[in-house]
Structure P
Amino acid sequence: MSTPLETRSSRTATAPGAPSGQGAAERTELAWPRPAQAWYAVGVFALGLMFNFLDRGVIGLLVQPIEHDLHLNDTQVGLLMGPAFIIFYVVLGLPIARLVDSRSRRAIIGVGVVLWSLTTALCGLARSFGFFFLCRIGVGVGEACNGPATYSLMADLFPKERLARAISVMQFGFVAGSGISTLLAGAIISFVSHVDVVHVPLVGALRPWQVTFLAVGLPGLVVALLYTTIIEPLRRGRMNAPPGAGLPARRAIPLRAVARFINQNRTTYAPMFLSLALQSIVTFGILNWSATFFVRTYGWTIPQFALANGLTLLVLMPIGLIPGSMLAEHWTRQGRDDAHMRVTLLSSLAYAPTAIVFAMMPSAPLALTFLGLGYLVSSLQFGPINAAMQIVTPNEMRGQVTALYLFIFNTFGSGLAPLVIALVTNRIIGSEAKIGESIVLTAAVLEPLVLIIMWAGLKPYARSVARARAWA
């Protein structure tokens, strides 16, 4: 088991006429973790993130068989994809985040991985909507442990000038999870499609889609063990560094202090949160319903789409990860305090047209091409946007502010996005065969709003970055 790195203390001279207190001011300089320790942790985080999105994303490929076997409609499956996943995040997200700011972050993530892996596997035993709904709640609760703790750790493992690149590398886990969930689900469905049921030892007869949930859920239990091998780094970037700087506080900062800080910096946080919310509806609406769109519009099978989309995602999305963070680093060196949000705006500007037009294409290959372009340009912002949040948030409240950020991300993305597309299909378009029109309409309305809001937040964000330089 690793332990926090030691600190180095040094005395700094006091300028003539400056307040001296009891004499020379003592400043604690915290040693950064060794690169090998930091990058090993990134590898573990990436693996955890891969299973995170593997477990949450596989349901999008199994809509048709789930609806058939459990006698559900699009709206009910939308509830399973979204609200069921985030419903207890509302209740438990903040308490978990407060623990992140005052307790062992790696332990919190490890417990979360165990919980979401087990409940994903239990989805494979579902024989009713109610049981399935409860299992998806468990997946959401487990994954609520991951984001705040992981990003808090990352900000203490790497200096802010290298943070975006480190987060971009970690996001390979997101890419792998999203791509592998597609390929794996498609392969399993194809492999067992010639039989009605599969006999699993100790479990009994299961449908092919149920076997898929077991196959992607159970391996996550092994990943949970890896979190015992990473370092718990010293904490840095506090507004008010206490004695014993770098060690976790005994108690989390009061909620009213967090609320006051967010309110004082509302012109920075509001554009980030609101643009994230609207962008997530479009992005995750497409991720969750694209398989169904290809089946209903072009007559593809699920395994056919799974192979094509999985390979497209795995090939194109990684291309943008590192260049996006490098561009943020370049603009930072030029003195642009808004560098990270500027890259995010650029990425969103390129993504908007692909999100709107991909479902309008007359053929499946063209639709897949624009879907792939969307994967590529959207990945430019993965590192910068997540680093941006950590840079302008002090350490003692990073877990809680990140939890709010991820709550919005999950509520609107994983939670509401699938349901929004389903409701547009059922209530506005009026035909489940025209799911593509629902995607186009949603993206055409929301994407311009995303760009306007992001642009409005650039200057306030830059001012927050400048203020954050004073933190210890």
Structure Q
Amino acid sequence: MILFYPLLVAAIGLVAVVARVTRWPRRWARRRPRIIRAPRPMVGLSYIRDADRLRGYSSDLVVTELDRWDYPYVFEEEVDRVVDLSGHRPLLTRVRFLLELMFGYDILVTYYNCSFFKTELLRSVELPLLKLSGIKLIVASYGSDVTLFDSPPTRFDWVGRRLLDYPPKGSQAEHDGRISQGIRRFTRWADFRIAGDYVLTPFVGVYDLVFKYFPIDCRTWQPVQRTATGPPRIIHAPNHRHIKGTATLEQTCRELAEEGVPLEYRIVEGVPRNQVQDLYCQADLLVEDLCSGASGLNGLEFLALGKPVLVYVNSQQLADPAFDLPLVNTNIDNVADVLRAVLGVAALRDRLGAAGRHAVEQFQSFSAISEVWQRIYEHLWQGSPLDLESTRHFGPNRQPHSRSENPRHAEFWPVPVDDLLKDIRLAIDGTHSEPHLNSAQPHSNGLENLMTESAVPPEQGS
């Protein structure tokens, strides 16, 4: 038994060499690489896979599990295969999966905390073995795969807030040790490292690209006007309440309601992900995240629906034109004034919604994001220049955001508001209000909870 694992590693290594040799003719013939995303299920991965396929790539999503939580968030119809590890010989299943990957694919896209094996010896050699087989490795961060609790506090200390939402199993030191090990492994062996946004770059240290790498399906998420009557409806879908600043938002909504500001607040939790779209369609705006500093898939969904998104955007994101989306920069310090303006001026909501839809079509749609992935694939597979400036997402026409956090100033808003500025300031001062559709009927100024569990998995991160 002592020699079993070393012999197994040696055998896999020999097979990896064979796989490498069989891969050479594909590259020489300039055939497109075969892509696999594995083994962890994540919301949005099916979007990237589908975008790959629209570019003509063979691209699969293969996972070793579906539900990691008490509510559904990745569905079997979204993935190409679930590798069942629940049998009597899970090690054999894992080895078979690794060998299928070596011979069936050319590029693996994964996350910093992903592994195919459980034993430390096999975990330590799996990436070198994949490299030996000629597979190119892309690693992308999503949030909790790289978050280290022993890190300097940010402006609103979102890491400390995350610790309240998700206390680690074992000690913080043990948690950080596991995360650091994954970061070191992939930093050494990955061919291309992607930081999902600037909130995550301090953790990974070494990266090749900062890139909001998942698209939104603009065909499924179409612009829609709310059909229900009543005051403007705010949606908040906190997969982690402390990080998102939920308590501050709820207190702010109570105070605005007491001031007489017409609003309806709904917190969406525990709703299966395939049911939230109908709820979002009946909303007027999203308050996404007031503390961490970046927007995520939830924000893209609302932008695609043509609805304003209020979210804290940190200074690094604001300075990078590739993150130029018409997000309303809202944090726990300015949320009250921003809400007064957005709730009080319907024309502002309309303008933000239209700009959001246009922006995701141009820069975050399947076609736009697949342009970037295609450059990455060709760079790794054939050695082509990245040439990201030729893509729409990284195009030279995009501009950095203003760093203003004062909604009284025109430069704060991601859309032109010179003609609306007077109404915006009056709304902030509480001296301007627009009639809502059922002003003669009673409306809810309180807080409405739809469910009690998160609608989006914690791993989705920022």
Structure R
Amino acid sequence: MNKQMHLTGFMLYCPAPHMIMSWVYPREKIRHQWTEIEYWTEIAQTLERGKMDMFFFADGWGFSSNDATVRYGIQFPTSDPVCLVPYMAAVTRKLGFAMTMSTTFYPPYMLARKLSTLDHITKGRIGWNIVTSASSAEAKNFGMENLPPHDERYDRADDYMDVCNKLWNSWEDDALLMDMENGIFADPAKVHKINHDGPYYKVQGPLTVIPSPQRRPYLFQAGQSERGREFAAKHAECIFAAANGARQMRAFCDDIAGRAEKYGRDPRSIKIMWGAQPLVAHSETEAKTRQAEIRARIPIEASLSLLSGHLNYNLNELDIDLPVADMNLQVTGIQGMLDIYTKADPKVTLRQIASSYLSGSDSGPMIGTPEQVADHMVYLLEEGGGDGFQITPSYYAPDFFIGINEMLIPELQKRGVFREEYRGQTLRDYMNEGDAARAARAAE
């Protein structure tokens, strides 16, 4: 592989981010619970020691809090990672932080101001995962019966991005003077109202925050639908994606490349990060045994509840042994997650999907020794395309990421596919490592 791999730590601010029941762990090994700040600062410092690009937080404003959700702690409860980031940034120097914030519920001015402030506090280490929200539970928490229709949410998000970009550019580079001799703080001629009057938003501006180190946060997007991909190709600097194998990965990369070219963008400038849940141990047997133990404690009821929440559809009322393709499900949630399974196997059932949803299998190719897992990661990027992996823990996160640090990352560094030191100062610098060198080679 002739390019550097990007790696991030991926979680929610909750007891079990993806792997259901991952909050279950031998009590004598638990140093801090997820409710304690030390739990999160330890993870952040571990990720930084491993030279990972960032700590990435998924999030939502509500979830289907049925009995199974509460009983098993299925991405519930969730606290606000925006409040968590400044504390973690204070105990790290290089690690980036990305937060999921919804264009449906955050007013654009509020979001632009918060992220610019955080970018200042962290000295340029902030990213924004742009979502439009997918759960009707979120809508009900904000006085709405339902979310706006799917494509309309993205139409609103296009207008939203226009507002945010104008706000982040409402100060010219040399507007701030701090001229103490003449008593002039800033040049009024270089601080501009944006007077945005779009189809969904009307915002005067300017932003009340001076330009931050990155000027705007590093922009992520994770839409898998047709409209979501179009939005990502237009706006995103990095796309968080999921796929079932190298063939689906390659199809996704090619699709995004074609869409990006329509907007005059170089497809290589858009990074693609794949969801991954590796389990690394000193032997293949140890890794597979641990994975089997982790998955064995997940009730099918819990898996169906998680899947129902993500699809925004109550699957518990259906015959889960029928092929999904025969059900004609009209989901309003994350349709792309369901499509990954049905495209790989048109006859797949809900039981089969639920049995591996966000938990994998007992013997997947990312379950094994550092050499085996590294082999597969390199293979996926070479054959499927993309730029790296968002790594989510399958057990007690502080120990999980220590294991990644001690076993997997040294193997990737030995192969020359992962950095040994950070280059640059900002999150955007880290994510764009290698692009300048590639551009120089192309110009020769």
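Values quoted throughout were computed directly from the atomic coordinates according to the rules given, and no laboratory measurement underlies them. What you see is a predicted model; the values in this text were computed from it and never measured.
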Discussion item. With Rg and Dmax of the Cα atoms in Å coming out at 22.0, 77, pick the structure among P, Q, R it was computed from.
Written reply: R
Worksheet item: When log10 I(q)/I(0) by the Debye sum over Cα atoms at q = 0.08, 0.13, 0.15, 0.18 Å⁻¹, for residues 176-399 alone is calculated, the result is -0.45, -0.99, -1.14, -1.29; to which of the structures P, Q, R does this value belong?
Response: P
